[in-house]
Every structure is written in C-alpha cells, then in structure tokens.
Structure I
Amino acid sequence: MGQTGFKFFHDEPLFGLDIGNSSLKVMQIVSDKSQLQVSGYGLSGLYPTSCTNEGVITDPKTLGEALLDTLKNRLIGSINTRRVACTIPSSHTFSRPLKLPVMAEDELTEAVRLEVERYVPMPLDSLYLDYNISSHTDKEIELSTVAAPKKIIDSYLNFLDIMGLEPVALEPTMYALSRLFSTSEPASTVPSILVDFGSVATDLAVIDQTMLVNSTIPTGIDQLVNAITEKLNISPEEARNRKNEEGITSLDSEIANIVKPALDNLVKEIEKIIRYHNERNAPAHRAISQVLLSGGGSTMPGVVEYLSNVLSMPTRMMNPWQKMNFGELMTPSEFDRSLFLTVAGEAILSPQEVLA
C-alpha cells in the first residue's frame with residue numbers, strides 16, 4: 001500500500017512476515033530471472049488467538065516473543081535484514097478493481113476516494129486508502145483499490161516499531177498469494193480462482209493477469225475443528241488430528257459428514273464468485289478454468305478431489321516449489337508447505353513494487 005505514506009523505496013534486501021491467527025511465518029528470498037533463492041525461513045510455535053482481534057494486534061508483547069523465538073531458535077538458514085514486508089488479513093480489508101476515464105493524478109485520487117466511498121461500509125476518515133494502476137489507454141484507466149482500517153495498520157506499524165524493524169510494505173494476504181502465483185506458477189496465464197483456506201476465514205480471488213474479484217467467507221479450519229470436537233465429544237487436539245489424518249477421503253466417514261456442510265458453503269461461494277466474474281468481466285476477460293488451493297485447510301486429505309468433483313473444474317494445490325531453490329537448506333515438510341505460500345509471496349516483493 002503506497003498512497004497512504006507507509007511504503008518506502010530502497011533497493012535493498014527485505015524479508016516477508018505473515019502474522020496469522022495463531023502462528024507467524026518469516027522468509028527471505030533473493031530473486032533472479034530463473035529462480036527464487038530462499039536464504040531463510042521459519043514458522044513460530046502456536047500463540048494465543050487473543051494476540052489479535054478483528055485484525056488488530058492487541059498483544060504485541062506475546063507476538064513479539066513469538067517472532068524473536070522464531071528468528072533465534074526456529075529459523076532455517078538466515079535473514080540478514082531488518083527491512084520487512086508484512087501481510088495484513090484480507091478478511092479485514094476492502095479491495096475492488098475500478099475502471100475510470102483518463103484524468104490528472106490529483107483528480108484520479110479524488111475519483112478513487114468517491115468510488116471507494118460507495119462500496120466500503122466504513123467512514124473514509126477511518127481508513128487508509130491505496131490504489132495501483134494495472135493498465136492505461138488513451139481513454140481509460142484500470143486500477144485496483146484497497147482500503148484498510150487505520151486501527152489495524154497502526155497496530156502493525158506500532159508492533160514493527162517495537163521490534164526494531166523497518167516496514168517497507170503492508171498489504172493484504174491475497175495480494176501476496178497473487179504475486180507468488182504470477183511469479184512461480186507455470187499455469188499463471190490461465191484464468192484461475194485462488195482459495196486461501198485459513199484458520200478463521202477463507203479468502204477467494206479471481207486472477208487473470210491481475211486480481212479481478214476477491215471476497216472472504218467466515219469458514220476456516222477452526223470452524224471444522226470445533227464442529228468435530230462438538231459432534232464427537234473429543235478434545236480439540238484429537239479433532240484436529242483426525243481432520244488431518246482422515247479428512248474426507250471417504251465421503252461416508254464420520255469426519256466427512258461433519259465437515260461437508262462447511263465445505264459445501266465454500267463451494268457455493270466459489271460458484272457465486274465465478275458467476276460474478278462472468279457477469280461483470282466478460283467478454284474482456286476469459287472464463288475461469290482452474291481452482292488453486294493454499295492455506296492450512298487445503299492439506300486436509302480428500303479436499304482437492306472433493307472440490308474438483310463438485311465444481312467440475314480442475315482443482316489442485318498451489319505449487320511454486322519447482323521455481324524455489326532452497327539450496328542446502330532443509331525444505332518445508334509437505335504438510336507445512338501450504339503454510340509458507342503467503343509469506344513467500346510477500347518475500348518476493350520487488351523494489352519497483354515498493355516504490356509503486
């Protein structure tokens with residue numbers, strides 16, 4: 001986010017930081033034309049979900065201890081910079097593509113404010129607003145807008161300041177995933193839906209060269225675990241283990257019958273965003289032809305096959321790893337790989353994007 005004044009330009013190394021609901025991830029990547037060289041990465045231990053509330057960092061002390069522990073004791077490789085690009089939760093931001101006639105920059109800024117005011121259900125003076133121009137013709141400007149509550153952004157800036165870090169960018173998680181997809185996926189030229197299945201919410205985005213549509217639904221891993229816990233009268237830990245081990249490989253199993261309602265709600269939202277894309281963006285953009293999954297929920301056994309069958313559309317996990325070189329570093333386990341996708345997308349932020 002640049003127009004708000006908290007994005008700064010230096011052609012120097014940075015690392016990505018992804019602060020989740022109960023864990024955080026860090027990663028530093030050196031990018032060249034052929035590959036993404038990972039110099040260091042780490043995953044924190046679990047911390048209380050009360051460290052954040054509605055996107056706001058409410059317990060910087062505990063969160064800071066988790067970050068320091070990750071950098072000192074859990075880091076694989078090394079991170080050699082204090083410059084950080086950090087994600088903020090997409091579920092607490094407002095994003096939308098816009099098309100406007102060509103106009104002067106000061107007029108464009110005001111036009112964007114007026115357009116955003118129409119779709120954001122919050123006073124503009126409580127938000128930071130940013131936009132990026134994606135295409136420009138003699139007559140029309142296409143741009144993407146993002147607005148985030150000041151209380152969220154300010155809490156992140158305060159936390160990073162306490163930690164002695166220099167923030168170079170703050171951006172919604174889905175923007176980081178979109179960047180990783182465009183940079184490292186062989187099929188990134190194919191119109192796609194990205195599904196980031198997180199702990200408390202699932203973010204959806206339609207990508208065709210740029211992000212066209214995005215939304216968030218309140219269905220996440222925690223909801224599935226809570227449902228299993230209540231229905232089977234078992235501990236949350238046992239419920240999480242059964243979800244991870246059994247999943248929905250058999251649609252007649254106990255676990256499948258419990259989690260299917262939540263997954264069916266996700267299917268409805270995916271179908272809804274497909275219809276919206278087709279109605280709003282056709283014929284300028286092509287039809288969606290694949291679904292790509294990320295986030296901890298995407299590792300549940302059987303979920304890829306289930307969504308593919310129900311949606312009648314090719315569905316798979318995001319797979320940027322063939323473009324990423326870990327050198328002599330131990331690579332993340334197959335289960336953990338999906339947890340590092342967002343932070344990897346943040347870690348490959350280029351100096352040019354920081355300046356934009």
Structure II
Amino acid sequence: MTHTVTLVQVARAAGVSPSTVSRVLNGTAQVSEIRAALVRRAVDHLGYTHRAASPRPVTGPSGLIGVLTPDLGSPFYTDALKGIERGLLDSGYSPLVVSGQGRPGAEAHALRVLLGRRVEGLLLLGGGLPDGQLQAVAARVPVGVLGRQVNLSAWGGVCLTLDQRPAARDLVTYLVGRGHRVIGHISGPPEHADARERLGGYREALEECGLRFQPSLVVQGDFQEASGVIAMQRLLQRCPQVSAVFCANDQMAYGARLALHRLGRRVPQDLSLIGFDDLPGSAYTTPPLSSVRQPMAEMGRWLARAVLARLRGEPADPLTPRPELMLRESVATRGDAWSGLPTVPRSQSRYPGGR
C-alpha cells in the first residue's frame with residue numbers, strides 16, 4: 001500500500017509548525033530563509049507533493065502554463081519572459097512564473113509548486129533539472145526548454161538553443177583582426193553549457209588564427225557583475241600585457257569595466273573589452289559595449305507558441321535563431337591588424353540612434 005506523506009509529517013521533520021510549512025509552500029507570507037530551507041529539505045527528503053489550495057474544484061483545466069526561470073532578477077532572462085508573455089497573449093492561457101534561484105534544491109521545489117498548481121504546460125529557461133525528471137514531466141504535460149538540449153522528442157517536447165560556439169569564435173576572430181594578440185577570457189561556471197561553448201569558441205578562434213591557447217589567460221567568473229571585477233583584477237595580475245578581454249556575458253563585462261576604471265585603465269585605448277548577450281544597457285555603457293545579441297524575446301515567444309501547438313496536438317513551426325554581432329566602441333585597433341581573416345557577420349547598427 002502506498003504511503004501518503006502529509007503536511008504534518010513534513011512539519012515534524014522540519015521542526016516547524018504546519019502553518020509555517022503551508023506558508024513556505026504557498027508563498028503566502030514571509031518566512032525566514034533558515035526555516036524555508038528546513039521545509040524544502042524535509043519536502044525533498046520525504047517526497048511530499050504539495051497541492052495549492054484553490055477555491056475552484058481540482059477537476060478541469062487550470063488555464064496555466066508554468067514557467068521556471070533560474071533568476072527573476074536577471075536582465076538576460078527578462079526578454080525571454082516578455083516573449084513568453086507575448087506568445088501566450090490571447091491564447092486563453094496565463095503564465096505562472098517561478099524562480100529556481102540557480103540551485104538544484106530550489107529548482108526541484110519550484111517544479112513541484114508548478115505541478116501542484118496543475119499547469120497544463122511547462123516552459124523552462126535553462127536550469128539544471130535532470131533530463132529524466134523533465135522526461136517524466138513531459139509524459140504528463142507539454143514541455144518546452146530554452147537554452148538547453150534535452151531528449152524530449154519521444155514525449156513531444158521541444159527544445160530551442162542558440163549555437164554559442166560559432167558566435168564566440170566570431171568575436172575572438174574579430175579581436176584578432178583588429179590587431180590583438182594577447183586576448184584574455186573571463187569565463188562562466190564550467191557546469192553551465194553556455195560557458196563551456198563560449199570558452200570552446202574562444203579557444204578554437206585563437207588556434208584557427210595561429211595563436212596559442214594559454215590557460216593562464218582564462219579566469220573563471222559566475223556570470224554576475226562582482227565576479228567580473230575580481231576576474232579582471234586577477235587576469236591583469238597574471239598577464240599585464242593583455243590587450244583585449246572577451247567576457248562570457250555582458251554582466252561580467254560590466255564588472256570588468258569597473259575594475260579597469262579603478263585601475264586607471266581606459267577602454268578601449270588601453271584595453272579592449274567585449275561581452276556576450278547584448279543586454280539593453282550595453283548600448284549605453286561608457287563606451288558602448290561590443291557584444292553578441294541573442295534574440296531572447298523571439299525565442300521565448302516561439303517556445304510559448306510551440307507548447308500551445310502541442311496542446312492542440314499540432315507540430316511546432318521551425319525556428320533557427322541566429323546570433324548577431326553588435327560592434328560598438330569598446331574595441332580599438334592596434335598597429336598590427338591583420339587582413340585576410342574570415343569575414344565576421346555583424347550588425348550595421350552600433351547602438352540605438354547611433355552612428
């Protein structure tokens with residue numbers, strides 16, 4: 001006989017009251033982070049499935065599409081969320097957005113919350129949930145994943161990714177073409193697929209241009225601004241002669257720019273700087289930051305439309321997203337610029353209203 005775990009048992013295991021467990025799971029009141037962590041740990045350990053209280057009967061459609069994002073505060077995912085919202089517009093479905101906070105335990109908890117709300121489809125923006133867990137969910141409701149490849153074809157799920165490596169390769173090739181020979185890289189965390197692909201593109205571009213890959217020129221960050229500050233300081237301590245730095249995302253490039261300002265180093269006169277993602281603020285930094293634009297809003301809209309199509313029993317329309325180089329004013333040309341390098345596709349517009 002299957003044993004059903006109750007909310008009271010979760011409360012006992014966590015050492016809190018049942019009302020505290022309810023507040024944590026429903027998000028109806030502020031609970032200290034320590035108590036919330038105890039509750040989530042007990043839920044994970046006992047395998048408790050929470051069903052949110054609702055004035056409506058538990059039968060019938062919910063009209064909800066769950067959206068699981070790693071970070072509600074990230075400007076990178078904001079455009080994707082806007083695209084999802086537009087994709088669901090006038091569809092009769094509403095998005096229910098939950099953050100996984102970039103932590104496995106929190107992601108698993110967020111997924112349980114969404115399933116407890118009886119979502120009719122699930123959209124994931126990256127994340128680290130195991131493939132097997134996503135396949136189990138896809139057997140119940142249509143699933144769409146953005147920025148990560150998961151084998152969901154047997155269950156009708158869809159995945160949409162952007163090829164990061166060629167875009168990173170183009171960026172570094174562009175830097176070499178502008179005369180840079182000592183090019184540093186501030187990478188993202190190695191467990192992140194995007195970070196690995198961008199590092200791979202950096203290395204391949206150097207080797208294709210006849211330059212030696214040097215591990216000492218790579219400093220790891222975590223995709224946040226503060227890590228860009230620290231990584232740039234470490235990179236310049238290791239290799240003061242570096243003339244250009246490719247940051248694995250714009251947020252770390254912002255931090256790197258601050259480190260250079262504090263050190264009295266000018267961009268691009270003393271050191272050229274380039275990012276990835278082309279966040280909205282990158283066109284308005286001093287100087288405007290060169291970067292790679294990812295069509296996140298378009299991709300988010302497509303993902304929402306694809307899941308809606310699956311709910312209707314229809315195939316999703318194909319989409320091949322393409323990155324775009326946004327070349328602005330953060331890269332200077334050095335005296336030994338090369339000719340004859342591969343042509344790098346780029347945007348003709350440097351920044352809104354710009355030259």
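Where is volume of the Cα convex hull per residue in Å³, for residues 93-220 alone largest, in which of I, II?
Details: I: 142; II: 127.
Top value of volume of the Cα convex hull per residue in Å³, for residues 93-220 alone, among I, II, belongs to structure I.
Using the calculated result 0.35 for FRET efficiency 1/(1 + (r/R0)^6) of positions 101 and 325 (r between Cβ atoms, R0 = 41 Å, to 0.05), pick out the matching structure from I, II.
Going label by label, the one that fits is I.
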**OP:** Identify the structure, out of I, II, from whose coordinates relative contact order in percent (Cα under 8 Å, 6 or more apart) was calculated to give 16.
**Re:** II
Subject >> If mean count of other Cβ atoms within 10 Å over residues 61-68 is computed and equals 16.6, the structure in I, II >> reply: I
Subject >> Given 61, 49, 43 for Cα extents along the principal axes in Å, calculated: source structure among I, II >> reply: I
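All of the numbers you see were taken from the coordinates with simple rules; none came from a lab. On a predicted model such as this, the values are computed, not experimentally measured, just so you know. Cβ atoms are built from the backbone, for glycine too; each structure is taken alone.
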